[in-house]
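Right after this note come the structures.
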Structure I
């Protein structure tokens, strides 16, 4: 069968957020765009999700146009399918949508419909790095573990240079080859010039590497809070070079709960290690900066006066996240310092920070 249509699939990243949860605005954008680009509008329908997000679908004589938004991540997924032989019309509509929604970056795939479609397994895993303006591919010598948990896609692969590597939603977390560099960068500032550590909280860190490094400094007690039990179990089973026997240490308590809710408890900690992402959009239903602002205020309340906090921040190339991190640390804590480290598997200089509670 010969192709009978062109299917454009696009991802818009970092759109203007005021548009993404405005049903009327999105319907108007699609309607005007279809008409101005020479396609034939038939009708339009939409649905608003709770708490945020909208799907808008327009039927056109040539087929359909659809937009699904993720306001909390400032993201929109675009679907344009036409049987028009004039590809310029489809391209013009996509440009119209870009202009109206203002994405910082886009990804576009074009598919000729009518031919058989084949999805092949590949031996590469793609780590998307929109904030830095590039993507990274890691060769998969062997898939060690792959599972969709209730919270995220978990992948552990083996790579020629970096050994076993843990990815969550295709975002690299840790690699055997240089895990010690990451964990030392995150943990060592806690003990710098301080006395024996008391009760320490590790927020995130389900791979156990940070926990293993922390135990070397002799804390009296450690509570690790990671929402995904399957990450912890997969790490115990498949990443022993990273976590060792840290999870079995009698000083350690592992709690599988959302950190945002957990920190509402009454426990106060002598030190806190933040081993969570600064890009939590996949887990939240609110603006990233509002969420992190509230989360770090909760961390501040959970930390004893004068207690240290250390955190991994982001790539040194992610200037927006760095500015926000400096700002929030400066407002919530004192003596904030950011340090650049080289973690070879990240293929980017990485930023770590430390500060003390007021």
Structure II
């Protein structure tokens, strides 16, 4: 376990820089900085993030957009002639289309924090692109200090059409105080101690305060399952159903070859996995850099959050990072052991009262290669 100092959760911790933990998020809710109707449910609060819920209407728009500094999201939807769809009883968001949905949560930030958002893990594994938008914003997935107003999510299903309804949780938000940074020496110390990424390869794959991860295309040997490729023209997926769908109806298995490699088709979506087991100590949070042109023209991750405690149960062998892979523009060959992504670790403002996997019903603790929770396992 990390021996970083535990700042606790009292008044002194409130002023520390870092990612806000569970107890601080709960305090923001009680103080009226995070507002929702109906009220936020207990299980929306994660160790270092809050799940966000869809409202009752989706607007189909002809293009993705940012409102810019002089417009609200609803003003832009009006300019794009957005078509309102009532999702109260459930509705299908069609693949290849773009939708904007007002969320049930809104913000009134007064404590000097900023916010940033990502898709939830299951959302990314369904190849549903989601991006948070705020009024008068110039960047996706970012919430400025002092923001007061509604929240919206842009939804673009890319492979499977998705059934959603009010309360569906597709993305999540974190809040950060200051500009926390883990010292390079501390990162190297933790990594060498096996507390971040566990691998049979003892070489330290670190650059610019980022820890590299590599692709597993060998598995347990030739013929073993190493990934999945999404089928085209499948049935829609109801994202609220858990363990419901037969993977064979939606996915083609990818098996290890004699020469373990795969050529990514730019029109296809793949689920693959890292060789390494990833761990996140209780005093840290992690995020995967989704797109790094220095290692190739492909994206490896939609859902970049790794909560404190992810993969921390070392007795169970840790947790692999599942990769949501899509090549950009051209076919690209991946080989076993190739570096495909980078993890950025950041300090928490305090150790969370709850950790990922510790009685929270976390879906992907101690995972290996795994599809989204909507699919049957085994």
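None of the figures in this text is laboratory data; all of them are computed from the coordinates on show. Predicted model only: the values in this text are computed from it and were never measured. Cβ atoms are built from the backbone, for glycine too; each structure is taken alone.
When semi-axes √(5λ) of the Cα gyration tensor in Å is calculated, the result is 43, 24, 17; to which of the structures I, II does this value belong? The partial results should precede the final answer.
Details: I: 43, 24, 17; II: 31, 28, 18.
Attributed to the structure labelled I.
Of structures I, II, which gives -2000 when helix-only ellipticity at 222 nm (-39500 (n - 2.57) for each DSSP H run of 4 or more, over all residues; to 500) is computed from the coordinates? Working shown, then result.
Values: I: -8000; II: -2000.
It traces back to II.
Given a value of -0.67 for log10 I(q)/I(0) by the Debye sum over Cα atoms at q = 0.11 Å⁻¹, for residues 72-263 alone, point me to the structure among I, II it was derived from. The partial results should precede the final answer.
Values: I: -0.67; II: -0.75.
Of the structures listed, the value fits I.
Work out which structure the value 5.9 belongs to, where distance in nm of label points 7 Å out along Cα→Cβ at positions 24 and 160 was derived from one of I, II. Walk me through the intermediate numbers first.
On the way: I: 5.9; II: 3.5.
The read-out comes from structure I.
Using the calculated result 21 for relative contact order in percent (Cα under 8 Å, 6 or more apart), pick out the matching structure from I, II.
Numbers: I: 13; II: 21.
Considering all the candidates, the number was obtained from II.
Assuming 2.6 is distance in nm of label points 7 Å out along Cα→Cβ at positions 152 and 328 as calculated from a single structure, say which of I, II it is.
It must be structure II, since only it matches.
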